Structure I
Amino acid sequence: MDQSQRIEELVRTVSARVPLDAAAVLARERPETVAAVLAHLPRKLMQHIVEYLPPHLRPQASPSAWIDLEIPERVADLMEPVLGDILETATVQDAIEYLRAADHARQITYLYTTDADGRLTGLVVIRDLLLARPEQSLTEVMLPDPFALHARMPAGEAIRAAVHRHYPVYPVVDAERRLVGLVRGWRLFERQAIEITAQSGQMVGVDKDERVHTRLWQAFRMRHPWLQLNLLTAFLAAFVVGMFEDTITRIVALAAFLPVLAGQSGNTGCQALAITLRGLTLGDLDTYPIGKLLRKEAALGALNGVLVGLVAGIAMWLYATRTGAPDAPMLALTIVLAMTGACTGSGIFGVLVPVTLRRLGADPATASSIFLTTATDVLGMGLMLVLATTLVL
């Protein structure tokens, strides 16, 4: 086997493996061979494999030059060349001979049957092939019209389509259902893991592409605009509090409980937000009604709000009594009602914020926490001050 054939064989081998295993295969090769193989791989697969290679086998460049951690947006970014395609007119014997002659037979999980125009018509499981009679046509043993991903399908949509199937390999077709590539199942679930882990950062304005080795100024450009937006939304909450300056001046005890209310309602909203984002990512909300989720999170918020509100109300009663503040019972009732209402509203906002962002065509995880915090602060603080003004003053 000459060098070019060796490289082709290695390209096929590493393309079919997860990056960690692919790097282990390449680690046994010479640096020039590794460089040649990496040059033939899809860019994003190459980037993942390089992360696991020994330092002396990595490309001679700085990490920022070869690591582009942009998450693939389409199935075409994840797919590899077709392996195991055969005409549907072939017989079982023809298929077995094809497998025997194939240099990459060990990497073939399924055989994909196509018509004369290259359109995907069926899928043949190797077990069924071995149990069939040699003279049978593949049309008799294949699974017709198999599930396939579309090359231009967003990667997130592909994950939701595949999450309940768990196939090792997925065929990829174009708009006319011509077979154009394959996607390994591990790549989809790797993409899913990346997206889920990125959500916690996106909720507070950290770009999903940022990692620990992202350069200082690049990280600054990614984060700072969201902090400016957060500042603007914080002004809105401050404006609401400023409208009740007289109430706070006359009932100083309220000032001590404003951050308590804001923190508790914010945490309640973040719990609902996390569940909603998980449902959007995994496709659960494709079958679970949004209205039902809203009612559930509102009920959870109300139950949690009542219980923590009672504890906070008792604390307010004791604090008001110790400091000599008038109307301690009414202040305690104000806290209970405000906490209940704020937590209920926070649960609702935790669902509405990401769902609304998605319907507007935006990433539902992007800075969701910033918008949620603003909504819960305005609602919670505003409700407590309105109730205090009404019930106490």
Structure II
Amino acid sequence: MDVLACALLVCGLALLATGALPARAAGDVAHRTVPLLAFLATVIVMAELTGRAQVFDVLASGISRVGKGSYARLFGLCVLLASATALVLNLDTTAVLLTPVMLAMAARVGITPLPLAMTTVWLANTASLLLPVSNLTNLLAADRVGLSAGGLAARMWAPQAAVIAVTAVCLWAMYWRRGRRGTDGYVPTAAFRPADPVLFRTCALACAGFLVAILVAPAVPLWVDSLAAALVVVVAFALRRPHELRLSLVPWRLLIMVPGMFLVVETVNVHGLHSLLTHAMGTSEDAAGLFRSASVGAGLSNVLNNLPVYLAGESSVPDGNRDQLLALLIGTNVGPLVTPWASLATLLWFERCHAAGVRIPLARFFGTGFVLALTGTTAATGALVLTN
């Protein structure tokens, strides 16, 4: 991943230096992505330290105990936790932090890790429609859509509920049912107590405050909210466990990869992708037009990556076509489930699984991801059409 990140940035800068990417187009990309990168860096630092304060461990332990040895109950609770984390702390944070928590819980209660791992990565992507903070594509869309955090939630609650329901059905059928998991029950873990209650409470309150801020102060840029919450958490660690504060907390690879990826795709956009997307998506906001836009977003995201695909697709949507833009957003949020590079969250998830020694069968990942991408995108877009 380090090589890929550096290669993308070098390639993007080379395209800019040779004139293949016009300076003005690069400036527009920088204007849109710098606030996004500031948010990404601060929210991941906040979430990483929150994880080290054992907030997520306490949640996972509580979930295993509330499940009382029942797989069905544990399944429902894991779906709720993964969905809530993606909605509140964004999908990349879910992949970074919740994946190791889920895998650790699987090891503690003695169950196979694959169902828990797939729950995390699928819901990290599909449960990311409701709030601007939930997905980086939502942040890119915020200005163009012209909706506050509450306004976006009011418009997208039905698509979000529909796709979470479809994701839950697919997870149960493909990974959690008796024939897949191999056992009927599990032994719940004992109550987990954080090593430092002060850090635990401070980080939990910082995360809660971050959520409240994005809901009650929609005019404040999200990167300002995440920076404030991250500063609270960093100061708490500086006072309690300063040795935990290292430069490695900053997600350098993402901060290198994202600009490079945007520069490369913007170059492709300048040299024909824009025209292709305009023709492929059309300009209609009837039901067929919305499904068309969502399908193009989903399909192309699995070929390239959802972030630059959304940015390229957005420029092809006429001003005033809010529902078409939301349909494109559904496609680029829910659809990138088939290929490992389709979203940054999936790349981060693969990295965490590899570090934990969990093998992901790629053929099964591709096949089941295709089924969910197809059914989830269809369900969410259908809900958008019905609530128009």
Structure III
Amino acid sequence: MTEQLSEHIPRFVAGLEADGYLSDPLWRKAFGEVPRHVFLPAFFLSLPDGRWQAIDATHPDYWRMVYADTTLTTQLDGTVSPDPDGGPLAGTGTSSSTQPGLMALMLEALRLSGGERVLEIGTGTGYNAALLAHRLGAQNVTSVEVDPVVADLARQRIAACGYRPTLVTGDGERGWPESAPYDRLIATVSVPAVPPAWLAQVRDGGAVVVSLWRDLGGGPLVRLEVNGGSGQGFFLAQSGGFMPVRSANRATAALSTAVKQTGTTRPTRHPSFVLHQTDAGLWLALRVPGVTWLGFTPDGGNEQMWLFALDGSWAAVDDTAGQVEQYGPRDLWDEFETVYDRWRDAGAPSRDRLGLTVTDTGEHRFWLDNPDAVVWDDAGARR
């Protein structure tokens, strides 16, 4: 094992630094001294057929994968843990060890000077909490995990590394008022809206770093400075996303139902790949709510992108033919093209020019360059 660590950890840290995720020498030290493999004795590897295979240190690629800048799935369907002796499984990932580069990006966005008290939402494997404890001292770190089994495993693994932060089993969206106020809050789960409880538990002048959950992706990663129970700040230039909190009302892709229906067809004005553009994709994800997507190629047909909404609406975009077929109460591709046009009319701004204000009542206002230039008010984000 010593040989494996001496080979992989220096390369791991050097890679994070070379990719621009690590610039603070204290965070470099933390990533170099807190071993990720302790928190990932086994995990699920995605197979080409969509199923999952559990692997552990007996797998020839285990060490390479653990010390790579990738997210690794650690739980399926809320209860299934990796069993390397079992066969391939179907399921949906519900817990994971986050991509280390994203972790480093968010930890640096906290802008710590030392001694701050931090609340982490979403303990997961415990790796991020251990990094915080290394940097700040365990007495300054509180972490909340909704799943008691996941929390217990994290507690054991963090202790094995020599740290004993405060670990709480509970609903992370409520924060942990018993130890408030905090100087910083970092969420390693995505939320549809920033809970007012988080802002209320962070002192004035403190900060929250969080990713907003959108079915379309977009990686809406934002840093909010807190004052009087409200938060305000810019989205980061880099994207970042996590599994959503379990209360999120996720859109699902009902392709089998949709292909039995017939919609209306028209020419497209923009190609489907605009959804995946770094800057435009953020606006599309934020402004077209309750919609998810998937790629699909019918037998003998062109590659398509399908959109699905919670109300049963769908759209199928065929870039080769330059056409879209839409069905349901919402004309989804009309909404997409309208939002994309508005983004271009605004000067095609980069994602770090978009800002967010979250009031103490939960209202979310999105603005461009300064808080007075509100572009839209997401009243639906109130809790």
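Every number in this text was worked out from the coordinates using simple rules, so none of it is lab data. Everything quoted here is computed from the prediction, not taken from an experiment. Cβ atoms are built from the backbone, for glycine too; each structure is taken alone.
Consider the structures I, II, III: one of them gives 150 for volume of the Cα convex hull per residue in Å³ as calculated from the coordinates. Say which.
Details: I: 175; II: 130; III: 150.
Going through each structure in turn, the value belongs to III.
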* **Label whose coordinates, when helix-only ellipticity at 222 nm (-39500 (n - 2.57) for each DSSP H run of 4 or more, over all residues; to 500) is calculated, return -20000 (choices I, II, III)** => I
* Asked: Taking relative contact order in percent (Cα under 8 Å, 6 or more apart) for each of I, II, III, which is largest?
  -> II
* Asked: Out of I, II, III, which structure matches 1.0 when distance in nm of label points 7 Å out along Cα→Cβ at positions 105 and 281 is calculated?
  -> III
